[in-house]
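Asker: Listed next: structures, encoded as structure tokens.
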Structure I
Amino acid sequence: MTTPTLTIRIAAEDISLQEKLESLPAGPGVYQHKDAQGKVLYVGKAKSLRSRVRSYFQKSRSLDPRIEQMLSKATDLEIIVTDSEVEALILEANLIKKLKPRYNVNLKDDKSYPYIVVTNEPFPRVFVTRQIRRDGSRYFGPYTDVKNVRAALKAVRDLFMIRSCNFVLDADTIARRKVKLCLDYHIKKCEGPCEGLVTEERYNAMIEQVVTLLKGKTEALIAALRRDMEAYADQRKFEEAALVRDRIKGLQAYAERQKAVDLDASDRDIIAFAAEGDDACGAIFKVRDGKLIGRHHYYMSGVEDKPSAEILETLVQQQYLESDDVPQEILLPSEAEDTEALQEWLSRRRGASVSLRVPVEGEEAKLVALTRNNARFLLDELKIQRMKRAESLPHRVTALQQDLRLPAPPRRIECIDISNTQGTDAVASLVVFVDGKPRKSEYRKFRIRAVAGPDDFASMREVVERRFTRILREQTTPPDLLMVDGGKGQLSSAVEVLTRLGLSSQPVIGLAKRLEEVFLPGVSEPVLIAKASGGLRLLQQIRDEAHRFAITYHRSLREKRTLQTELDLIAGIGKKRAKELLEAFGSVQGVKFASPEQLAEVVGQKTSERIREYFTMDQDDETRG
């Protein structure tokens, strides 16, 4: 069981930093560097938290430029103590996957990779999923190539009569015949467990054969099926024997498509990577019974200046974090960061010992080199794809560059829109378009803090300053084009702030709604853009999206304020009680028309009477008005 989290404020002055570092525990755990906004910058693990964390602040130690940059932004350090190094390893992997810290090695794809799951049910199902639920189900993968997952699932469907429905089949459902046979039964794709036509024991024996196939153990499965076929033949059950014979033929055809790469017919995964600059690609070859049954790969970022041991450990963690298919042996090109802890964790996942080895010669070393060559090929392919994307910009983007005479294509456009109603709940939205398409993950909402009353110009100055101050602070790339929703006044407000921040070269325009006029800094007359221009249509789309996003945020704040104010007027109702009432009845109107008994169940008799009294008085006032 872990101890409570310990947080250290690096910039605090109550005691010296050295005293804080001395007070750190000496045992294993995980540490997180955070910035002033509480965002996690880096997650790491350590056998000894005291030794590892102190090493970041030793003046005599030279750090990688990336780590030095991270430390310059870090203000908080959060420590989580664990009972063992393996617990620290698992916690670190989960936190990196969840938080995606900027200074860790990260998988570049935001999407989760698919797995094939065998569900934990009386009559299990087999299907593809991206959601992992630790409910006893077994997961095989991840599959980074859709062809592999389709081929594996097709083999399962073709060779085994398992159900494809989503019904919950328990003893009660089957006994009461709540589910009827479907087409799969009549075309001999399912044995009909929904109507009790196959026993749970027989069905689950077939599921275990499916699991054996998904693990790549085709030779062992074929041998077991041969024994079953001979037993059926001895018992003169020729139909069952013929069914098993056909299954064996299908398995043999499936196995023949797999390439033999290992003469000793062992089970192992081979992991290697190739890196260039800040990018890397990791490749995993899965070998079962001496045959290559699958190849996976991951693209990674944030690897510049990272040691190969850390990159390898990240690969191993992410490959086996959710998968139940862990082989007895894993071959690596070099040592991982903490081989001993990794081996112990993987052995727990497998339920038997797992060996991590670094071959230096022979066929095994050639397999590692082959895997590394594949990783290099995939990384080069990624670079070529990027170059092609850069060369083939959407027509709307190139048209806008010509219309506005911009020095570079506006690949990244940010647009700011202000929204308020008579100066209340003033907000702003910032939407981002990259290569002419919205990137919603980078949209931002702002509450106007320093402006009283309906002043769009002052609000625009505040938002532009907050946005570009952050860009300067975090040293991120500014947009190719900043667009403000409005005419000369809003544009002048934005230009004033950019000039003050030393960003006078930042391209910026204003788009006025009335006549769809485009204004440029220092030019009194609007730029004439043809109505049919793709560039103008792009600007209109971005402006409309910014307006929609701002209005939605403004309405949500206004509704929230209105609801909270109405309930806050009732004596004895604080924020906690108001929240309980809204959750129970859905709205203030729901509270207003609830019965005394319903209210009493949520807030008690006494408070219930106060609510009823308040709304009764409110109705009287409305009547008198």
Structure II
Amino acid sequence: MKSLFRAPLGALALSLPLACGPGAPSSKTPADPGAPGGNAVVAEGDAPDLSPVAAPGDLFLVGRLKNPAAVMDVVSSWAKLPIDWRRELSKAEPGVEQVLHWDAPVEVAVALDPSGRGDVPQPFAVVSVGLRGLQPALDMVRRGGESVRQIRAGVYRVGRGSPNCAMAAAVGAAPARLVCGDREEDVDALLAYVTRGLPNENLGAADMRIEVRAEPWRRRYAAELRQAKTLATPFVLRKMSLDDARFDRPLADAVHALTDEALGLVEDIDIVRMDASMNKGRGVAEATFFAKFRGSNSWVVTTLAETSARANTAPEAFFRLPKDATAASYTVGADPKRAEPIRRNLAELLDGFLAHAKVPKRLRDQSVALLDESWTTESGSVYARGEIPAAATRSEKSSDLQREQMRVGVGWHIAAIEEPMKKYKGYFDRVLKLYGDRQLRTLVEKEAHIKANEWPKLRARGGRGLPAGSVVYELTIPGEMFMDYPDDGGAAKPGKPMSAVLILVPDGNRTWFGVSADEKHLTDRLNAAKKAEAASTLASREGLAQMKSRKAVSQGFLSLMTVLGSVRSGMSGFMGSGASKEVERVFNSMPHHGETPMLTSFTVTKGSAPTMHWTMTVPKEVFADLGSLGPALGAAAMGGGPFATKMPPMPPPDH
């Protein structure tokens, strides 16, 4: 019977990842008193009070999953799950399907405690689930041996302990509701509203909405926040001060700026909302993160608002990114003058810190100059990332497995900026010069105790098979990073070194950047981007057409393999060769191979009340891939696949 009381909490946990497309009709539609979900007989005794109840003044979060059953049905269908969730629920708690109203909304409400003690008292929070009727639910509770205590007409305290729950007659789509919270006072504070007010609130057309309102927090804590700034600044300065004016003065400027920015954001923010819906017609799940601001007092909001004028469709360079990318995006440029005060303050901080550490002025000036040259572009950029396949032949040595895990884990990354390569080659050449400075190496060895053979080597060179003018910056990680620990407890031995590269490729007034621990794999993709061959670039990838017509500050896509790829690569790289093949077999069994693009878009509107929208569209093919992984992993485990493979030796405790 305890499972009935935990149902609201479980329902909320399920609703967050699963709900996502056009919503059901508004909950303001009156229920049919004669229908199964209507306001039929609710319980013995006097008629309950169903008069409207207004939202508490301190209510700051509300949420609704309109129709949990409909969402579960769509997700189960798209994922092709081999189970009937209704039947499984009935097995776990016989008769529960006659009590819980899964076609009625699951709702959540959270409010500040007006009389709470402490700096930030625990808020009131409850979850509410629809019941098909109050009397059947009470009967089920009694049959389960749980306590039932009537509080007033149509309101009953049920069960004991945590969670604390009550059942009450309600308005809206369900004639009664089970309301649970962590504490008894949570239920007492919000029961009337979630049964007689929230069900009739208009929370939009989405299948699920979570809305956070800033005004209650601002009204309650505005004075405390301003006071906190006054008290926190001297405290932070005391903790971080070096008693050296060259560092302490820019530190004070930074702390003041950060606290002012925090207060500005508190003043700006109005509402933060997340909507999600299942669009059966289009076969996609749609999620939107929305933020509305009251003004533009903070640097963040002002900077975001100014980018709205730069919104544009995907540039030509975006469609020249590699076709096999697991994620790709473009971002419009921003005014670099917005970052000037930040760069200046960070440069002063760095110079003051290095001066206090007695770093020679020549090295300080080089370091500060590099920092001052960062974040200075106004141009837009494109970016993509992808996987590196595991090696065809595998060694079982611990050092080789560690190195392979790092190689495939890094993958490949490609970006392009609409600026000539000369600027960036000069920047990285100065990084190379500073990195190789003998005085700096001596200082690092003395202060950080890094020996010469442990210092990764960095050099610039040409690259084989790259366009003319390309430069390769190669970082060689020493073999001491990949140690072999013999099973017999003998002395550990270093493995082979590993190289990672940063490649710059000129393309007229555009510069291509590539990073990977597999130079050949990266070179092939950079060449494809430079040549703009449709067959090997995003120009021929399906599902990206809307990015050619929709304007945004940033757009892109990610695939399921963006997440699962790192898991697969990690398992393949760290386990033995037999396990690697089994891991590949499991992930390759997905019907759409985790390649279906999930489109993302970020837009901003400027005005007296700026807004921000981030959206994601998840096609049903993604659900099908996820649904296939469970059985595949289960079969692999039962067959003694990767989960039964011997892991490589781990270093002894003293290492």
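Where a number appears in this text, it was derived from the coordinates with a stated rule and is not lab data. Values in this document were obtained by computation on a predicted structure and should not be read as measured data. Cβ atoms are built from the backbone, for glycine too; each structure is taken alone.
Asker: Taking distance in nm of label points 7 Å out along Cα→Cβ at positions 101 and 429 for each of I, II, which is largest?
Answerer: Details: I: 3.4; II: 7.4.
Greatest value across I, II: structure II.
Asker: Could you figure out which one of I, II the value 41.5 for mean projected area of the Cα convex hull in nm² was computed from?
Answerer: The value was obtained from structure I.
Asker: From I, II, which structure was helix-only ellipticity at 222 nm (-39500 (n - 2.57) for each DSSP H run of 4 or more, over all residues; to 500) = -12000 calculated on?
Answerer: Numbers: I: -14500; II: -12000.
It traces back to II.
Asker: Let me ask another. For which of I, II does distance in nm of label points 7 Å out along Cα→Cβ at positions 525 and 597, calculated from the coordinates, equal 1.5?
Answerer: On the way: I: 7.8; II: 1.5.
So the calculation was done on II.
Asker: Still on this structure, please answer the following. Of the structures labelled I, II, which one yields 66, 56, 44 when Cα extents along the principal axes in Å, for residues 285-588 alone is computed from its coordinates?
Answerer: Details: I: 75, 63, 35; II: 66, 56, 44.
Only one of I, II returns 66, 56, 44 for Cα extents along the principal axes in Å, for residues 285-588 alone, namely II.
Asker: Mean count of other Cβ atoms within 10 Å over residues 77-84 was computed and gave 14.2; which structure, I, II, did it come from?
Answerer: Details: I: 18.6; II: 14.2.
Of the options listed, only II reproduces it.
Asker: Now a separate question. Of the structures I, II, report the one carrying the highest value of relative contact order in percent (Cα under 8 Å, 6 or more apart). If you can, show how the numbers build up before the last one.
Answerer: On the way: I: 8; II: 14.
Largest value of relative contact order in percent (Cα under 8 Å, 6 or more apart): II.
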